[in-house]
Structure P
Amino acid sequence: MQRRTLLKAIGATTVLGVPMASEAAKSRNTLTQTLDLARWSDFNLNTINQVLKEAGKGSPHYNAKKKPYAVFDWDNTCIMNDCEEVLMMYQIRNLNYKLTPDEFAEVVRQDIPDGAFGKTYLTVDGKPVLMEDIAADLEADYRWMYANYQGWGGAMTLEQIRQSDQFNDFRAKMFFTYEAVCDVYPIEVGYKWIIYFYKNFTPAELQAMAEASNDYGLGDALHKVKLTSPQQLPGKAGVVATTHFTGIRIHEEMRNLMTTLRANGIDVYVSTASIDDVVRVFAGNPKYGYGVPPENVIGLRLEMKAGKYDNVYRKGWQFNWGPGKTEGIKNVLVAAKGYGPLMVMGDSDGDAWMMRDFADTKLGIIVNRLKGGEIGANSKKAAEAIGQSHARFILQGRNEHIGVFLPEEKTLKFGKTETNLLA
């Protein structure tokens, strides 16, 4: 009884006298909206909420005229998988091109040197694949389809075209070429090459195709599809095979994080290595729920000709990947605001630099894809900081079989049965 009386007395002194340190902190820093636990790890949730308390509009240091801001990568960060790669396959499947055969012949060869793709990218019987040969095969396939498809003035329906050897050769060799170019040459070559095929689209036409592709990807199963060109149509390059990871999923936790940031007076931006007009559809269309204004998306850009995209990269515009994302944030955001981002979210080497290049950044959130390289270095620091206050980087795990976060730092890779923390 005496102990209970003593504790009551201490409690009364705390309420009526000087509050304890934690209560004082609560009186100074409050959250307009806390981040929902959902599938965040407990440590990650607490870390994020702490940053929001210290920088959001409930903090005594908050300045509405100097609002903090956060920058999100898009593909494999805000969503599972890559919406532009899904769009590439959607464009192929539906023959949604606005190129004449001569224009296609130019674009398919653009910026890619002739010669072999190296020892990794071979035909199914182990022979080197030459760029000049596979480009010739793709051009021949496109010319045949252009002459025969109803949508381009021919007699065959899209479904009939899809049954042809030329279509199946085209589909397999297009994705094989994209994978090879991205792997063998600087990533800039492949990422620009994929968007040159938007030549002659208006922004509205491209965004309508992107929305249809998003909806198709959200309804598709997460699975790997093996694409093999037909044995009976080897062409000059020979028979090739590749694998495409298909399907898209929304990361609800990232969507909620954006909402929570805005509720606490922190602006939200997206920095992507996809063309920005494609990502603007996913990030801004109300039916997807992210609520990012189109002007808040920084990505790749093409020159325009008579209101349509040209197969020319925007002059003076950074290649928005890796160090280029840092350059983009400096050119677009720091130049206007005078300071760097509070938080940066990403998943790959394309995001590693922008996570660590700004003194103003308090937290880098890494969607853990078990990668090495530059993002692997950031991930290692995150792993070492688990459980520590004011961690500079945190790792968020996910289950790639179903495309959702896991309530821990470890990730379950697609096709695997055990979670891992680092590559």
Structure Q
Amino acid sequence: MSIFKSKASKYLSKAVRTLYFHTGTHKTGSTALQAYLVNNDALLSKAGISYVFPASEEKSLPIGNGQYLYNQLFNRTIPVNDLCELLEAYFADCKTAVCSSEDFTAFGPEEWRQIKVACQPLRIQIRFITFLRNIGPYYQSLYSQFIKAGAILKSFPEFCETDQFIYPMASLKLLSEEFGRQNMTVLHYDAVANHIDAAFLMAIGLQPDKHDFIAISSRVNRSLTDYEQQIISRLNQAAGNQYSLELSTLLITKNRSLMPATQISSDIIQILMLRHAADIKWLNHTFFDDLEEIKIIDAGLNRTSAETLSDSDKQAIDREIADWCLSKLQTAKEDFLTYTIKRLAEIDRENAGNPAVPANFDPYAYLFLNLDIFYNAIPPYQHFIDFGRHEHGRQWRWPEQ
């Protein structure tokens, strides 16, 4: 008998257990919900539902307990015995378990099939809970997230020119094909945004009347206001993305109550409608009994939710930025040295043998003679292979003395 069969056989006498995968999607309150689950893990356990972290070092907000599984599985194959042990760890002797990560939307057929195969001998039935928001607000919130991370320099209209809803759609279609619609609960985030905790508990068969709601009522994240986005964008253009997340986190932490605009121009609404009409029809038909739940944007909300920051709000933001800049001036040399060492240590030398790379290519010269690549933490060899060799003016060796 194989090790896999011997390990799995001890579960055959047990009753069937249920593993709920909370798959996000992104920008649907996952951070707040995960904080809520951590704060209520003892109460959940008393009700026979486990929310545990399989690796102790992962139990830090705002990471969901499924992030470790995601990191182990995404774009790779792990031994089936190891995957069985990992899935088993989520139960902690309970009959029901919750595994949460909004990054699960990135899983493809290979990852989900590995999970399906590992769950069968363990007598684990798989269920899914997914929050889905209206498409316009999803674009807005995702754009703000990318600005925070320094991942883009585009304007919001430019951002909307590309399909950003492709991953939630691909994930939901894949799950419905692989596991069946009957094993999925899809909730309209915009309809339950003020009580996603209650909606989630009811989806796993609990009544939400005996749990600690403090974590869900405290704003642990928000989108940047237009005013803040403009400042972060200017920072990214001037210095690359090395400071973007740090400053964004500071602004959000210091000004949690600020409300970003949700109003979207009619031109962008038209673009999104043309692109996503078929998506909306499929979602509403498949998960909402043909009711018009998912929309581009709520028309009434779009008329009344333009951003109105007061002068005092803007002054507070300006003060935070000025104080932050002064602190950076004090530590600029040390920070630059640390950043430089990190960039040099991360040079992708595994790509040095690529036939597209010249024999005299110097990665140090490529970074320091092309500072946009250096400041945006782009691997030099990969950048040259993908883009640099086609771009006029890129230098990859030091000028001759």
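When Rg and Dmax of the Cα atoms in Å, for residues 71-158 alone is calculated, the result is 17.3, 50; to which of the structures P, Q does this value belong?
Q
Where does the value 23.9, 77 come from, among P, Q, when Rg and Dmax of the Cα atoms in Å is the thing being computed?
Attributed to the structure labelled Q.
Taking FRET efficiency 1/(1 + (r/R0)^6) of positions 287 and 367 (r between Cβ atoms, R0 = 41 Å, to 0.05) for each of P, Q, which is largest?
Looking at the calculated values, the largest one is P.
Hey, helix-only ellipticity at 222 nm (-39500 (n - 2.57) for each DSSP H run of 4 or more, over all residues; to 500) derived from one of P, Q reads -12500; which structure?
Structure of origin is P.
Work out FRET efficiency 1/(1 + (r/R0)^6) of positions 207 and 319 (r between Cβ atoms, R0 = 30 Å, to 0.05) for each of structures P, Q, then name the structure with the largest result.
Biggest value here belongs to P.
When you work out distance in nm of label points 7 Å out along Cα→Cβ at positions 55 and 151 for each of the structures P, Q, which one comes out largest?
P
Of the structures labelled P, Q, one was used to calculate distance in nm of label points 7 Å out along Cα→Cβ at positions 247 and 391, giving 2.1. Name it.
Structure Q accounts for this read-out.
Each reported figure results from applying straightforward, stated rules to the coordinates on display, with no laboratory input. The structure presented is a predicted model; accordingly, all values stated were derived computationally and were not measured. Cβ atoms are built from the backbone, for glycine too; each structure is taken alone.
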